[in-house]
Structure I
Amino acid sequence: MKKIISILSFAVILLSGVSCSKYLDMAPDENLTIPDVFANRFYTRDFLTHTYSWIPTEANMADDGGAWRNPYTAGSDEMECAFGGAYAHQINNGGWNPTDIRRTQVWPESYMALRKVNMFLENVDNCPATDSEIRHWKGEAYFLRAWFHFLVFRAYGPIPIVDHALDPAEDMLSIRRSNVDAVVKFICDDCDRAATYLSDVNKWPSTDTGRATRIAALGLKSRAMLYLASPLYNGDPLFADLKDPIDGSYLIPQTADPSKWDKAATAAKECIEAAEAAGYGLYNKYPTDPVKNYQNLFLDNWNMEILWAKNIGTYDHWLNCSDPVSFGCFSIFNPTQEMVDAYEMADGSTPITGYTDNGMTPIINPASGYTETGFVATADDSGMNRWPAHVSNMYVNREPRFYASINFAGALWKTTRASNWTAPHYNEFWSTGMDGKNNAGSDYCKTGYLMKKMHNPARVPWQYTPQQMWVYIRLGEIYLNAAEAINESEGPANAYAYVNAIRNRAGLPDLPAGLTKDQMRDKIKHERRIELAFEVHRFFDARRWLEGPQTQGIPIHSMDIYSGTSLTDPAFYKRIKVEDRVFISPKHYFFPIDQTEIDKHQKRELVQNLGWTTIAD
């Protein structure tokens, strides 16, 4: 009887190239045959539960223990990661390549997870559990199979579909990439299967949240369908040379299919209708305080907007990366000046309409009231604590999501950083400030901003971290999915309601009436940039819209962190360039396939993505 260890290790070597040595260090009860596992209800359940462990902890936007789980946020124009070892720097400077892409772990870990999911689906019917349990477990497994395929798809585009646990007797070196239509169909079919088996809400105990539900499956389907309808995957000639090496067929279709937008709109609306019928809705617990309303959406665990999330417990590495250095933390997660500029004013007007001098000089909209000179005399009197006195006018009267998402110079951030210290902390990012470069080691804030969004202010660095969740799918995203797909398929009229619901929840007015399709498209793109900031959407949105060169291949800027001696020193509020960034089209629209994967296919059945050079080429 083959042992699980032998089958798993073979698959790992095949699909990821990972050494099997770690599988040899096993506890006695892990050395079970497959029939042993699925003859026991508890082992079967635990086998499925363990599969969830491969879901990436996207809160980790830098490195932690050598695993790069989320290179996307700092690999986009949202953020600069101040830690020099983050893989995002390879992406931003154009230095990433097929020989080091394994550091991201996207391909190998996803295919390891898929191996286990398929083993589960092929054996779960042998388990002596109730029919209801088995159906629910199958639903979770189908969802997970769809999810792990999606993780690889969004990074690599056309990918191999693995619909069964590969057997050593198979000709596994002939595995080829499927075209994007087939990949997304497979993902969506699994989502549909999952939806037929799962309940609308988590049926597990409250201590075991994070399990797949029917609504989560519908949410994933919505996202996958939106991607497939987008220009990157839907008929752009840029990818005419990306073909199957055996039959010469296109891996990305060369003729746009407008009906894909109709299908994406239908999928989004179906998810929204099912979610709201099941009791989900946009989070609106603090309607008179839109700053707190938006901020607590990510702190109020398992609230009504969350369609799928992961318990990350008291994991605090990412929180140390977004707390100031004066707290003994790293100040690594630094929003770019471009991200800060994108937030609207409180009345919904646009403060900055563009740039000159290669991004150095903003074009200010005078009608917005925005200015980059002077300092406000008095603190915010709205009751929302948006700004204290004496901060730069740059940060005054901005939209509520700005104050919930961005820590800026002079902003109040926490009242506790140690058990015996209760004085309020106001951020000092200028050079001589307590959070500035001159008072830090190798880690310090490099843009003059820290990410505030998703960070619980009740957390006391190195002492107390509240229980946390990381959100993968929420209803706000699906509203924007629906708006985008509806606008493309039928025009803007029916897209307004979804966008305005998101804006109103955030304390902003409705969009102006009478927008054209093109104007609405721009508004939706902007709304996604702000509403979904730092949630691992921007990296992929910019690519699926084919906007890589103009958004990801331009310089990013910051405040002058090397200057300034006080909060009101104008020297700090001068824009400087942080770095030039590189985006080569079509090369950087997709990840390169790992060199070791290419090497396994001596006849080149596993074709490399365009623009990437492998050693044998």
Structure II
Amino acid sequence: MLQILRNKAQSFVIQAMVLIIALVFIFWGVGTKMMNSRNTAITINNEEITFQEFQRSYDQAITGYRRQFGDAISDEILKGLGVKQQVVNQLTQAALLRQGANAMGIMATPVEIQTTIQKMPQFQQEGAFNINAYQAILNSNRLTPHKFEASIGHDLLGEKVIASINNFATTASETEINEMYQRDQETVSVKVVKVTPDLFNDKIVVDPQDLAAWFETEKNTYKTKQKIKLNYLSFPYKAQIDKVTISAEQVLAQYEKEKDTYQVPEKRQARHILLKAEENASPEKRAEQRKKAEEILVKARAGEDFSKLATTYSEDPSKTKGGDLGTFAKGKMIKEFDDAVFSMQPNAISDIIQTQFGYHIIKLDKIMPATTQSIEEVRAAIIAKLQSEQAKPVTFQMANEAYEGIIAAGNLPAYAGKHADKTVVTTDFFSRTAPPATLEHDPKFMDTVFALKQGELSSLIETPSGYFILFAEAIQEPAPPKLEEVKEQVTKDYKLTKARKMAKETATAILTKVQGGADFEKTTSEAKLQAQNSGPLSKNNATPDPVLPPSLIDQALRLSVKNSFPKEALAVGDDLYILQFLERKLPEAASLNAATRKEYTATLLKQKQDQLLSSWLKQLEKKSKISINKDILN
């Protein structure tokens, strides 16, 4: 019905129909019934997770990605990462952990929950739990003590059940340790021939008829983008904000009402020295880096200048500033680092702190106590907020009245003709990726724009800057261009396609010959290519091999005397690589020192524990009844 109203807005009976529909909704209570629909996102057995809980976890996950990657990560990339499904999996596994804990008779007692909260540094003042700080932080995060304490209880349950399962994997045999060490430290040497399309560019002659024929098969690739021409009215909040006056009394009342939100948390300024040993580093590398860290720590505690030590030894970009990380509040750094910094006193030097990045030595420079911003400091922000709050309903009313007026008038031009104060903007044709500067560039807004059909009036569209009413005057559908219009690009793509084919044929021919027993170097030389020796390659190569791309090292490690060549040429982008196995070297298990053996033991135990937990959760999931509301994944 709404679609008909938008497309056929010329009818003189539309206004009456809108009124009738509104009365039906009011008197029959349709809106009220809609609000009573169930609010369950996921059900795991008899446990329900609400939409609000799902949304909160989803928002936290998105914030985490944006904190890590900044504005470089777009909505499209986030969608491709499957963040919603990740959150579903996390919430489901957390529920299964709790339910499994209950089945095992594991509990988190009120005393344990209370003790855990009392030990949390964010709720402490001068080293002791402070009930006022606790309540203030919960209020500022819109949490009740009951909800927060329940979440802590859930966390404790999860930790307890994981610890219980981990108890089933507490040993690693000498054989397992030695095998893992040899897998990590084994090296393989190979001969490498690279076949790239660039080698064949000069051999390609572009025949006009062949180019035209190829374009006919590929022309849809060069289709123009869909374009749309709009007529629209805009109702920006800013136009009304400038008309709103806020009194000093209103500012004061708002300040007192939200005083907690103007608290500036305690911040700390620290320096650090980082010795890198990331999660995929070998135990041997970890042991080496930890030993270096211990030596540097001795120097720092002996009184050597920390800034100079950081400049000399740190492997973090902050080394250029003497390791200075600037000021930051609690929760802004990775947990292990954060916990260390916020347990230190000024000028103290930490023990060695291990994180996913490696080994840190931290010096705390200063502490900036928590403060509350004065009313003068936040006056401008309060005024802007109140102006925005008051301008929004006024803007909506104006936009809604205009929308009803358009429906009554029959079309947008007729409405504009009767309202000289309303300016209808007409755009040129534009594509989704190149909208006019006067329109919102938000992807969701563009989705709405390009969902319109020709001659269709939009709904009243709310955006961060205000409201829009759009009318799709004309649409240009995507269409293949003529060859002459894109000849330069088509020629370039045609030559690349031919060069790729020639590279593939050459690489396949060489590989077939050498697999049949032909001499590797002679065969590649006949093809006017040069074989190079890679030198020793291992899965933990510290630097990329100049001969072989890092992504192919795993393929090289799979080769052997019996299987000297890969089954087919290996691709990295457009380049193809042919490998021949030369030799494999295994380290002596006896070369394992005590520190490295300890690292390998810890790695093996972690792997075993993770596998046990994963298997246990999969078994629980298999036996459970899990229902996911399809709306949360749309």
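Just so it is clear, none of the values below were taken in a lab; they were calculated from the coordinates. Computed from a prediction, not measured in an experiment: that's the story for all the values here. Cβ atoms are built from the backbone, for glycine too; each structure is taken alone.
For relative contact order in percent (Cα under 8 Å, 6 or more apart), which of the structures I, II scores highest? Provide the component values of the computation, followed by the final result.
Details: I: 17; II: 26.
Looking at the calculated values, the largest one is II.
Comparing mean count of other Cβ atoms within 10 Å over residues 393-400 across structures I, II, the highest value is found for I. I have -15500 for helix-only ellipticity at 222 nm (-39500 (n - 2.57) for each DSSP H run of 4 or more, over all residues; to 500), calculated from one of the structures I, II. Which structure is it? Of the options listed, only II reproduces it.
Suppose you compute Cα extents along the principal axes in Å for every structure in I, II: which one lands on 77, 57, 52? Intermediate values should be presented prior to the final figure.
On the way: I: 77, 57, 52; II: 89, 84, 56.
Traced to structure I.
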